[in-house]
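What follows draws every value from the coordinates through simple rules; no lab data is involved. Only a predicted model underlies this, so the values are computations on that prediction, with no experimental measurement involved. Cβ atoms are built from the backbone, for glycine too; each structure is taken alone.
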Structure P
Amino acid sequence: MQKFIIEGGKSLRGELPLQGSKNSSLPIMAATLLSCGESTLHSCPQLTDVYAAARILNCVGCKCSFSGNTAVIDSAVIEKTEISEQLMREMRSSIIFMGAMLGRAGECVVSVPGGCELGPRPIDMHLAALGKMGVDIHESGGRIICRIASGRAKGAKISLAFPSVGATENIILCAVTADGETVINNAAREPEICDLCGFLRKCGAEIKGDGESRIVIKGKKQLHGCEYKIMSDRIVAATYLSMVAAAKGEIILTNACVPETEPFLSVLEQTGCSIYMSDNRIYLRSGSRLKAVRERIRTMPHPGFPTDAQAVLMAALAAADGTSIFEENIFDCRYRHADALIKMGADIQVLGKVAVVKGREKLHGANVQATDLRGGAAMVIAALSAEGASEITRICHIDRGYEKMEYAVRLLGGEMRRV
């Protein structure tokens, strides 16, 4: 099993182009099922989650191929509508294929998805919403069997109890080919939702209101393929900015989605880093010890502070001057990285959904195990800023969301290798 060996204590400096967004790529790849033709996706990151989505597409009869960061997907023919449990468990967000398959074929058989161990990710809202659109749903032997009697979903008015990203995506994917108009109230507003809608519009879908809490979709009988560039990854941006801030360095991120990263940047600025933004570039300089963030850092749906950036910022603040307080409001079990940071010398107390981080002057290297995608990235950040060597195992979690992280770190002057 592969692992990362990191020698900490070096300042990081350089310029880094951002990869395409994982959280956009996966729903957009699922959406190609609706096009009944060929779609070309540019800036598609080379990640294990992306390859898992490609295997699902190939399994149901699509032809999916990669050349560098470009994916070409031909969905002219769908041979089957059942996705195996093994494939579903390879990626945590695989449930988005349910809405796309229903929108294309009017039926599907899926299972509960896998991925990171962040606690249960209930799909009750997904199933209730699809039920309102005329989907008959029942479970048998761990499988979720969905069928639309007429073969085509019906438009409906749906109000979500929580602005779930996954539920919003599944409803959109099913609604774009439904009969009639679908209205989603309390919809998720994340930039990746807008990217999905941008792709679908280019395929001929009629969608209004994405990025707001009310989305209106007028169903079309059929969509067509298109060529599309996926947005850059705002969470990867947050990761490398946190990394360089913790290592007392300097970085220019290119191909950055600046407005979408603003909720994170506004918090990071409070640590004393110098941050400048222009067009698609973010510049950060951190020349001294970071300051603790005085205000409580609360993870919230967009445009609030992103839950995916909580772990990486915590790693940076573990050696800050003062005490920072985090409040996790999106996922249970999202402080599983805290034990590894404590092993590296951090002072972190977790009380339910609150974590109190008392900054230590120095961290030290340690042998730790990645627990999930963002938690694994947090361990890399702590290891790079610490004194001495660290070993991080179970890096399969990190590979789900970061394209060749060790190359990026070495490009910035850090010591990190995969063995």
Structure Q
Amino acid sequence: MRRRPLSRKVDTVAESQTLAISARAAAMKREGIDVISLTAGEPDFPTPDHIKRAGIAAIEGNFTKYTANKGIPDLLEAISNKFRKENDLPWGTAEILVSSGAKHSIFNALQAICNPGDEVVITSPYWVSYPDMVKLVDAKPIVIKTTDKSNFKITAKELRKALSLKTKVFIFNSPSNPTGMVYSQEEIEEIAAVIADTGMYVISDEIYEHLVYGDAAHFSIGSIDAVKDLTVTVNGVSKAFSMTGWRLGYMGAHKDIIANAAKFQGQVTSNACSISQKAALHALTSPLDEVWRMRDEFEKRRDYVVGELNAIPGITCTKPKGSFYVLPRVDEYFGSSADKYAIRSDVDLCEYLLLEGKVASVPGSAFGAHEYIRLSYTSSMDELRKGIERIGECLGKLAS
């Protein structure tokens, strides 16, 4: 049977490697293979009981119908209060949009702002979805490459150099997935000066704001007066509250951006899940004791993983200050081999670790950084110990 061709736009978009590798590791586990998966971008802790009870109460109270497209009033108010108290952001309820996850919020923001041919500046290593979301709104991703030598950060000077007359948006992610780096307030103020100078927009992805360690502190770029109306601040409940499957994100921005984004969302998904909205309302209006407990455990895991990885010959691993990922540099192993395995790239190395060591990791090229691999430390300490030991053993078998 003859068929007309499918979307050329979607053909240009890559499949998410993190989701693909996680699915492959899960399939191997179902076959009874002892795989340690260090790929997932979600906490291994359960959603706190008090938040689950709020979701159950919503179901039992029959709060299971459509809500207003932008979100229920109480949740919008809670987000406004959170922005004001925690981030020094002035957004009222008219300047907030609740969506089906922070990823959805970022895509809504891009749709609201971009026109065909606009350029969107992204730093690499980047979260895997940024470039493809930019392509899906008919804009062009412009990538500024960073390395561990610069702590995976750009300077204001580097940002200015990447701009053109077509630049519309800068996507900013601190704390970062996949590097875990955290920009200081001073560094953010210097970047904000460039944004204010040009009048471009910045989408600030702050989903990991509560997962910062040691002397690091989160600072919201939108709290700077000069760029307040140019900033879209994106957040959600997935990471800090271990609510990944609840799919609840939100953004705050100037009312014109929110109006555009809400119009787009209204034609695509309408409101976020009513039950998840009630649970998120409870999460954002309750004490953060469980969040801090998770953060402290992640910090212990980070210290262990970084120490063990740096003890493996040929690996260097920058100590992240936020999120729950490490990005060890592994390119010293390119050109090596063991038995039937020839390691020419990060993809080859991840394939080798999965098949030979039964450890799932994500190639750095998924994040625009082929010299690295990404490991998540959201697994238990026992799983992390086994996983890092297997990695060390596998790499020890490789010969140049």
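When distance in nm of label points 7 Å out along Cα→Cβ at positions 228 and 244 is computed across structures P, Q, the figure 3.7 traces back to Q. Given -0.66 as the derived value for log10 I(q)/I(0) by the Debye sum over Cα atoms at q = 0.11 Å⁻¹, for residues 60-291 alone, which of the supplied structures P, Q does it correspond to? It traces back to P.
With helix-only ellipticity at 222 nm (-39500 (n - 2.57) for each DSSP H run of 4 or more, over all residues; to 500) derived from the coordinates and found to be -9000, which of P, Q does the value describe? Structure P accounts for this read-out.
Comparing distance in nm of label points 7 Å out along Cα→Cβ at positions 268 and 300 across structures P, Q, the highest value is found for Q.
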